[in-house]
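Engineer: For reference, the structures are reproduced in the following blocks.
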Structure 1
Amino acid sequence: MLEVNIDEVITDLHSITDFLRWSVSRFNEADLYYGHGTNNAWDEAQSLTLFALHLPNNLDATVMQSRLTKTEKMAVVNLILRRIDERIPAAYLTNVAYFCHLPFYVDERVLVPRSPIAELINNGFEGLIAKQPQRILDLCTGSGCIAIASAYAFEDAEIDAVDLSDDALEITQLNIYNHELADRVRAIKSDVFSGVKNEKYDLIVTNPPYVDAEDMADMPDEFHHEPEMGLACGNDGLDIVRVILAEASQHLTDNGVLICEVGNSMIHVEQLYPEVEFTWIEFEHGGLGIFQINKQQLIQHQQLFQQKVSN
């Protein structure tokens, strides 16, 4: 545990900027992991410091020089030390994460939104779909971020957000309510496609659990605050992906498309299905391991996909 002289901090530091600098130094000293909303110590410190002070992230530079009361200083220090001592991702400390520039409530019942699928949504899935989708399925929805962001991107679309976790669906429903999208986004309990048996979609987007056993064992402490159900998925990470590939064609319209994130487990996908020509998507702002496959390809390889589920 990091040794901190709190009396010294409270006495010697005065402004918001002082506490930002101190926080960054302590984060660097503690060798924290970033990747749950921010990717560096400065952004993480700013997020937590301004949250503790009930201030927005876009403060004018002059306000950053404002002096803090002793009570405010303690609020900042306590939050920063929780981040260090407990290795809790900042999004769980603030209960806010941003996805597609939209705010979402999150806690330890769901993963912190961070998928590169956000870039695809922001671009309207350009080059990946033939027409504007009227019905979208967000499979393994978690916080509901993909479903809700898609509702903003496609204002005429109806979206089903499905998950097996009751805890996750509570958060999804809360975010649907917060974004006032209950008329177009539905939260449905479903084990893969079991809750939408007779439904068809123009677009299925899924960020399922896909972390293999080796990567789970090597993950930094911050990841172990997230629900394991949302991360781990068998020895090669593909237990759910196998089912998705075997059953997705039944739930797509004739020109429908499946977009699926598998992250580092893309190597296992290529080894498991060498005959399948997945379209691996390239990202301008970083990210890998997301493929596109259409209904015709899914039907073409149906026997192979079903065989791999059986195995």
Structure 2
Amino acid sequence: MANTETEKVHCLIIGSGPAGYTAAIYASRANLKPVLYQGIQPGGQLTITTEVENYPGYPDGIQGPEMMVHFEKQAVRMGADIRYGLATKVDFSQQPYRIWIDDEKEILADAVIISTGASAKWLGLESEQRLNGYGVSACAVCDGFFFRGKEVGIVGAGDTAAEEALYLSKLCTTVHMIVRKDKMRASMVMQERVLNTPNIKIYFNSETDEVLGENKVEAVRIKNNQTGEKQDIPVTGFFIAIGHQPNSDIFKGWIDMDEAGYIKTIPGTSKTNIEGVFASGDVQDKIYRQAVTAAGSGCMAALDAERYLGAKGLH
């Protein structure tokens, strides 16, 4: 890394989902000349969803990838410098902060907005990835609506899985819930709600063996851990609710996080424990995890960064 290329920027945005792009739009309008690196998945989680019907302003719905193209184009039109590249290491010990891109380029930044998002955890089945967006989903609140009046399956045993199963139970005829152990991990109050919902059917000691269907989900094959017996459950939708992983590893040791790796922000702000470093979107939000809330927090981060730079006399 002796001949690393170095560049000084005013405001660096790491990540490119709704939070990162919205931060770029606001930061550009504030003349912070933001540079945004898109990361490993340009556009974030929305690029692996198909139909988005719950984002305001799109009365007929829109495809997730297309919506992210709109966000990016708007940021570029405002003057944001959008680049390919992955932040691989940071040094927040002194200002300007140092961030390495793809292990080869060094950026010095007066303010940093972290919008690296979170990634859904998957079961690791080939069929699950092949049918992702064709009946397989990692977000019941986003996609449950498409399965009204139908039978669906959901895998998971924690609070998120319980919450999503209850949400689906209001829309779907039957929710088949697959739980790996002989009991759920969810809080007692959530477990009771699930157990008292007549159209949620729980399969304990069961694992997902395969998602069945050629071009769309038609059934899920489950296997009983104790007997080894397999059965096919006919469903048109299959929801993976085994948790999310915040993409925050490179900030460990610098930024305060909770036990799951979500970045802690000062309530009501996007500020982290390091001044001049802000966090927005799913990397700091494990409760709502929606495109619209991520966009809102991206706006907050850009406004917080503008005030910070102004107060420092850097803007």
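Engineer: Assuming -7500 is helix-only ellipticity at 222 nm (-39500 (n - 2.57) for each DSSP H run of 4 or more, over all residues; to 500) as calculated from a single structure, say which of 1, 2 it is. Kindly include the intermediate steps, with their values, before the conclusion.
Structural biologist: Working: 1: -11000; 2: -7500.
For helix-only ellipticity at 222 nm (-39500 (n - 2.57) for each DSSP H run of 4 or more, over all residues; to 500), the value -7500 is produced by structure 2.
Engineer: Assign the value 1.2, calculated as distance in nm of label points 7 Å out along Cα→Cβ at positions 265 and 281, to the correct structure from 1, 2. Show your work: numbers first, answer last.
Structural biologist: On the way: 1: 1.7; 2: 1.2.
So the calculation was done on 2.
Engineer: Further question on the same structure: For relative contact order in percent (Cα under 8 Å, 6 or more apart), which of the structures 1, 2 scores highest? Before the final figure, lay out each step's value.
Structural biologist: On the way: 1: 13; 2: 21.
Between 1, 2, the highest calculated value is found for 2.
Engineer: Here is a further query. For which of 1, 2 does Cα extents along the principal axes in Å, for residues 9-144 alone, calculated from the coordinates, equal 61, 32, 22? Could the numbers behind the result be given before it?
Structural biologist: Details: 1: 61, 32, 22; 2: 47, 35, 20.
Label of the source structure: 1.
Engineer: Can you rank 1, 2 by mean count of other Cβ atoms within 10 Å over residues 113-120 and just name the one with the largest value? Provide the component values of the computation, followed by the final result.
Structural biologist: Values: 1: 21.8; 2: 26.9.
Largest one: structure 2.
Engineer: Computing distance in nm of label points 7 Å out along Cα→Cβ at positions 25 and 201 gives 5.0 for which of 1, 2?
Structural biologist: Numbers: 1: 5.0; 2: 4.4.
Source structure for this number: 1.
Engineer: One of 1, 2 was used to compute mean count of other Cβ atoms within 10 Å over residues 33-40, and the answer was 15.6. Which one was it? All intermediate terms of the calculation are to be shown ahead of the outcome.
Structural biologist: Working: 1: 15.6; 2: 21.5.
Checking each candidate, the match is 1.
All of the numbers you see were taken from the coordinates with simple rules; none came from a lab. Quantities reported herein were computed from a predicted structural model and do not represent experimental measurements. Cβ atoms are built from the backbone, for glycine too; each structure is taken alone.
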